[in-house]
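Some structures to go through are shown next.
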Structure I
Amino acid sequence: MLRVIIGAIVLLALTYVPGVVVRAWQVGRLRRAVRGRLLLTYDDGPSPISPTPQILELLRRHGAKATFFLLGAQAVKGEALCERLVAEGHDIGAHSFRHVHGWKHPLRAVSDLVQGLRTVARWRHGPAIYRQPYGKSTLWTLLAAAHFRARAVWWTVDSGDSWLSAPDRDSILRRVERDEGGVVLMHDFPREVTSDGVRFTLDLTEKLLELAARRGWKVSTVSEFLGRTVNPTVCRLV
C-alpha cells in the first residue's frame, strides 16, 4: 500500500511539476527579453462575427500585426477568416482543439493539443507555436509539443478581458508601461458585438497601440520576436 501511495505521489509530481517550473522560468526570461516591444496576442478564436473582424480592422488602421492562437474547433468553422488572418500578415499559433484543461484532464489534453497543432498547421508559416489552455502545461503536453517542435508561448500581462468582470483598463496600461512593454493576453472568442467584453478588448487594443507609439516600442508578432531573440536549437519552449 505504501508503495502505491509513493508511486502515485511520484506520478503526480512528474506530471505537474515540470509545467510549473518551465512556465515560471520562461515567463521570467520573457519579461526581460520583451522590454521595448509590444506583442498583442489573442486566444480562443477565430470568431467570424465578433470580435475577430473588428480587431483586424483596428489593427489594419494602425498598421500593426498580432498573433492569434486559434482553437482548432473554431478554425474549422471559420476557414475563410483564417485565410484572411494569414493574408493580412498576422501570426498564427495553436491553442489546442477544444480548450481542454491540462491539469484537470492531463491525458485528454495531450491529444487535444496535438489535434489543435495539426488543424492550424495549414495556416502556419515557420516553426509551430502554441499556447496551452489556461496556461496549464504538464510534462506530457510539453513532450508532445517538443515532438512537433512547437514552442510554448506565455504572456506577461493578462488583460482580464475574458473575466466575468473586466478589470480597470488603465491598470492594465500602467502595468504594461511599468514593464516597458510586454506580451498581452487578450481573447477573440465568439461574443455579441455590443458586449462589454468586446468593447473592452477593442478599446484596450487601441490604447496599447497608442502607448507603444508614444514610447517608441516595436509592435511585433510572436514569431518575429522569437526569430530575433531565440536560438531554436537551444530553446524550443518559450
Structure II
Amino acid sequence: MSELKKSFEQDGYIFIPGFLSNKEVNEIRKQLDVFIEKVVPTMPAEHKFYEDKSDEKTLKQLQDLHNYNPFFSEVLNKSRFQQIAEVLLEDKVIGKNLEYFNKPPKIGKPTPPHQDGYYFMLNPPKAVTMWVALEDVDEENGCVRYIKGSHLTGMRPHGKTQTLGFSQGITDYGDEDYSAEIAFPANPGDLLIHHALTIHRADGNKSDTRTRKALGLIYFGESAKEDTVAKKAYQQNLKEENLAKAVV
C-alpha cells in the first residue's frame, strides 16, 4: 500500500490488476442483471441514462445503486474499496455513489475529458473515484485514459457537453493533452483509482458486438467540505435539462 500511495500522489491514479476475483466479478454481474430487470424500471429518470431512451438495451449508466440494494450498499460501504480509499486520502471516507457504466456496441458515446472534482464541488478536493472492469476493456470498446500528474495542476475550465451522464467537460482540451494520455486496457476485476482532479476520458465503443461494463465507486474524505448550495442548484438544473430531453 505504501508504494501504491506513493504512485497515487505522484501520478494521480493507480492501477491494481486482478483486484476482484473471477468469482467476485461473476457475483456482481449476477446482482446487476437482477437489479437491471427488477429495480431499474422503478428508478427516477435522473438515476438512469440510455443512449436511446426508446431502447432499454442501450442502458449506459445508473446512479446510486447503493441506495436501492443492500448488496451494493455493502460493496460501497463495507469493503476493501472503502479501506483503500481511506489509506489513499489519509482520512475517514464517506461512500457517496456506486455507479454502473456501459458503452453499448457501436453507439456507446465517448466520455468527454473532465475532472470529477468539478462535479463534486469540494474544498479541498479530497476524493477518489474507483473504476472496476466487469469485462474485457480495450481501445476498441473504450478504455479509460489518464493524463499523468494532472491532479497537481488545478482545475481546468469546464463547460456543457452533449454527452448524457457527463454534462461537463474540459473546454480547452487540445492536441498536447491527447498526446499526453495514457490508456489503460483492463481485464474483469482490474481496478483503477484516480484523484478528484485527475484528468481522464474514454473513447466511444467502436465494437460491433462487445459491451463495456464497469462499476464506479466515489469516496469523499470526511474533512472535505461540500458546497451544498451550489451542488443542489447544479443538480436541479441538470435534472430539468434531462427531463426536457426526455419529453422531446
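Only the coordinates and a few stated rules stand behind these numbers; no lab work does. This is a predicted model, so every value here is computed, not measured. Cβ atoms are built from the backbone, for glycine too; each structure is taken alone.
From I, II, which structure was FRET efficiency 1/(1 + (r/R0)^6) of positions 118 and 214 (r between Cβ atoms, R0 = 35 Å, to 0.05) = 0.30 calculated on? Write down the numbers at each step before the final one.
On the way: I: 0.30; II: 0.95.
It must be structure I, since only it matches.
Here distance in nm of label points 7 Å out along Cα→Cβ at positions 38 and 206 is compared for structures I, II. The highest value is that of II. From I, II, which structure was helix-only ellipticity at 222 nm (-39500 (n - 2.57) for each DSSP H run of 4 or more, over all residues; to 500) = -16000 calculated on? Of the options listed, only I reproduces it.
For mean count of other Cβ atoms within 10 Å over residues 94-101, which of the structures I, II scores highest? Don't skip to the answer; put the middle values down first.
Working: I: 23.0; II: 19.9.
Going through I, II one by one, mean count of other Cβ atoms within 10 Å over residues 94-101 is largest in I.
Taking Rg and Dmax of the Cα atoms in Å from the coordinates of each of I, II, which one would give 17.1, 51?
On the way: I: 17.8, 65; II: 17.1, 51.
Computed on structure II.
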